[in-house]
Each structure stands twice: as structure tokens, then as C-alpha cells.
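Trainee: Listed below are the structures to be examined.
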Structure 1
């Protein structure tokens, strides 16, 4: 019996299709980046995608993010910009332009409480990449002198059409740690999207990006960390998908001096570490970049001002304050809608 060539081709096509549509699988990918850990959970990976290939693409994306945004890498784009004391225009990559554009939006909307020009103050207080131990608390005159170098609205001017940033101050030092982790997460999300992966949870140092569903075909379940780490309890659980989530707190990175606690979160208005009751802020937004930047801005601001701004900007925010040695939660209207 003869089988016509077209029929053979059709049968071959069906066999190849059935092989390519084999059983989907799930994976958890772990590693270290940006001075912290990352855990990426991916659900329903098609068999055409090899796990080793996915891991390589993720690592490649993280290296790209670090090569642009890291203050710890002397050869990164941001470090080269910081170390060049020439006044004038500098060409920047599309990625750095995108980060700076988002940073300027948050700076403007947060009334200056988010500020990427804080690097001189971060170094002054011993929280920078140099990690120089303070021999004494900075004097007011040192703080006031350093504050003259801090003003994102004044000093960070971008020409989006030309892909340029203009340095008006040769001592300008940008620190993107308050938004860079979120942007790195979003870059990984874009990479996974490009690979056709639609269900994932990306976690870099506790900041997250969710898409699609988890292994149970449900929204991702997210726990908000307790600022009192010794209690080892989750303070809030939310179910989310297609959102970026970031938390900022004053309870991990700090030092004590003469019985007083100094947080790594610097208030751009005073030039000093925050001293209000807010212990942590969690923001849920459309991407991780915005969530990361806003979490820092609102923690610097504190709950009393921050909650008013969150309502104005329609942000989903959870504030945790310590009042009379008790942790009290305050939720914005948008956050209350989540559960």
C-alpha cells in the first residue's frame, strides 16, 4: 500500500507536535546576586525549554543588571558615571535611562523623600559600599555640608531623546540601591516572558514579582515579614498575581551608638537616619521597580505622612508601626482591596 508524501509529512508533523507538547514541569532556581539571594519559582515550563538554558538566561540577565546599576562594581555604568567628575552630558544605556526616569517620577511624587543622590550621606553614616566603620556620629555641620550635594530634582536631568544625563555638579554620586533590585527583578520577568513562561514568582532578597499562578493553579501567596525578627511570625498574608511587591524596613541594617539605634534609611530632608515609629513598609504595585522605590520613599517619610500620600497616589501599602512596644498595622485603601 502506498502512502502519499503529503500524508507522511502530516503524520511526521503530528508526531513532532506530540513530542513538543509533552509533560510540563515546575522548577525552583536559586542563587546569589546584588549582595543577597534569589529564588525563582516557575510553573508549567514547556518541555522544549531546558532548565539549564533558563538558568543561564537568568544569570545573564542578573549580570547585565549589575553591570549597569551596581555601586559595588567599579566598572559598572553607574560607577563610571559617579567617578567621572566632568561637568556636562554623558551618554547612558536604555536600561539606565529607564531606571533614572522611574526614579525621577517617584522623587517628584514623594516630594523628595525618594532621592538617588543620597550616596554622600549614605557614606557619611557608614552604610555605603565602602562600609567604613564610624568612629563617631557625624556632626551637624558635616551633615549640613553634605546635604548641599543632595537634590535629585536639581541634579538629575535626563534627555530621553538623546539618552543623556547632564551632570551639573561634578561631585554628583548616584546610588540606585533603593530601586535597582526591583528593576533587576523586572528584567528577569521580561526575560521569562520572552521565553514564553507565564507563571512565576521572582524573589530577590525579599522583593518580588509575580505572574500567572502557582503550583496549585492559584494566585501566589505572599507573607510580609515581622519587623521583630526574633518572633519569627508572618505579619500579613496576601494573595496576588501580576504584581511587584517590595518591603523596606529599619530592623536589619542599623548600628547602635550610646544606646541609640541608627537605621540605614536616611531622611533626605534632615540628612539623618529616620527616627519615627514606622518599622516597615510593604508596597504592591504594577511592577517591582515601582514597588521597590516607593517602599523606600514611604519608609523615609513615615506612616503619618506616607499613608496620606498612599491614598493620594492610590498605592497599595502596608505600614507596620511600633507603638508602646506593640506592632500595629496600617493599610491603605488599595491594600485593603487585595484580600
Structure 2
């Protein structure tokens, strides 16, 4: 049973997902774990590609629950009651399935937490009837190994506003990165891409941003495939570092510098006060950012208007209302 679909003309970003999170009744008890935030809020922007490893490998519905046993680094998957060993079948399936996903051109993946197949972290691994949360689901492990740069997250962690914002920022950024390197990419396109992401990258990791700048400056020294690999790796590593209030304040102050000849002293002071309030956690990021965006567009500051930092994801998601 394979739930994957071929790429279509659907404009939404393609994101892999554990099938039960969409409401498919594929769990061991014939149930599901439908997550309304995922389907109702993210659904308009993401085209989900559902996968249930346990069903696709041949387990029935309903079925005996399985668990991981042995070493966290190389666990075995066995039935809770009968001890039926699914390890070899699951390993063979995982290898083939994640390779098949290459054709789906995914830009992210949402996994079911705690699952012995899909759990991303802290999955129970049993040793002599003692369970420790130090494992990773077998399918999740193969997936992450196959797609090391692709944003992957568990649905439970999306309840955290900071983790949620970071994950969705990375999905949209990874999608843009994929589009950049789809075909032959010239130096001009690379410079434009890098320039547009300047402040987004700075808000996450100035260190990585500096490394990327050096790489772009020397783009002609690399073979296209070598540059793509290096740039993509550092780019996604940069965004994996969480943006902080301190780094966002630094970016906002940089942007404010472009407005210095367009603001009255009163307007500038008001914006600075809102930035300070954000720094002190009195208001969310959306407050000073909305003010800055207003003046950037009012005075047509072209360089800043083109910055991804201003709109890294659809405003309808309201992610920056909570960070």
C-alpha cells in the first residue's frame, strides 16, 4: 500500500507527512491522530504526501503494536506480544521508500512523535523490559539520512511557537533553494538569491551568513554541483539556528538605517520604542516589523522591499504574532 502521489500542477509546496496526522485510520488500533492545525492551517499552503511505513511494509489494520528493542543505534522492531520481528522487512522497505521519495520533490516532512517507525527523537527503546527515550523511529532515521538538508519536524513540537516558526521558515526557504538550483544557475541568479535572503540569514546566524558571502564571492572558483552542495549545506545549517530577539533587533536596526532620511524624529523614536519593547518581550516580533515594513513600502526602499526577511512565509499563518 503506497499513499505517495506523483507531482502535479498543484502550486502548493510538497511536504511529506505521517498518514495518521491527516486523519487516515492506519494506526495499530484502527485509529488516527488527525492534527487540525496541520490540515486546516498549513493545508492551504502545503500539498501533503502521506506515508505510513507500518501499513506499507505489510502490517494489517488493526494490528499488534510494535516497539524498538536493543541498541538505540541499531534497534530491532518487534511485536509487543508475539515478538514477531519486522526489522529486516522494515529496513528493506525504508531503503526503497526514501529513494522513491526523491521523485516527489519534497520540501519538508512532518513525522508522528513517539512512533517506533516515524518518531524523530526520544523514541522508546526497550532493553530487558526497561524503556529509555533515546531512540529514533526506523523510517525517520532512513528519511533523515536520505534527505539531510530537508526540514523535518514532529507534529508535537509544532505546538511550540518558536519551533513552529523556525520549521515553516525553513520549509519555504528550502523550497526557494530547490527552485534556484533546478536547472543551470548563473552567477547573477545566485547573487540575487543570496542578497534577498541577507537579513533572514543574519537573524538566524551571522556566522553562517558570513561564510555564505565568502562562498558567493568565489562562486566562479567552483564547479556548479560543488557550489550547490556547499551553499545549500551552509544555507540550511544557518536557518536551523533559531532566530533570537537579540538577532532580530540587530536586523531591524540595520533596516531602520535605510529609513533614516525618511523618518521624522518622532516616527523614528516610536519605532525604536517598539523594537525595544520587542527586545524586552513586551510585544511580539510582528509589532516592530509591521511598522518598519510600512515605512519601507511607503518610501519605496527597493533593496529592503526585496528582503525575504519581511515575508518569509504567508502572513495568514500569523507565525510572527507569537514570537
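Trainee: Suppose you compute distance in nm of label points 7 Å out along Cα→Cβ at positions 137 and 161 for every structure in 1, 2: which one lands on 2.8?
Mentor: Label of the source structure: 2.
Trainee: Quick check for you: by distance in nm of label points 7 Å out along Cα→Cβ at positions 25 and 289, which of 1, 2 is greatest?
Mentor: If we compare distance in nm of label points 7 Å out along Cα→Cβ at positions 25 and 289 over 1, 2, the biggest value is for 2.
Trainee: helix-only ellipticity at 222 nm (-39500 (n - 2.57) for each DSSP H run of 4 or more, over all residues; to 500) computed as -13000: which structure among 1, 2?
Mentor: Working: 1: -10500; 2: -13000.
Of the structures listed, the value fits 2.
Trainee: Additional query: A value of 14.9 was derived for mean count of other Cβ atoms within 10 Å over residues 97-104; which structure in 1, 2 was it taken from?
Mentor: Computing mean count of other Cβ atoms within 10 Å over residues 97-104 on every structure in 1, 2 gives 14.9 only for 2.
Computed from the coordinates by the stated procedures, all read-outs in this text should not be read as laboratory data. In this text the structure is predicted, and so the values were computed from the model without any measurement. Cβ atoms are built from the backbone, for glycine too; each structure is taken alone.
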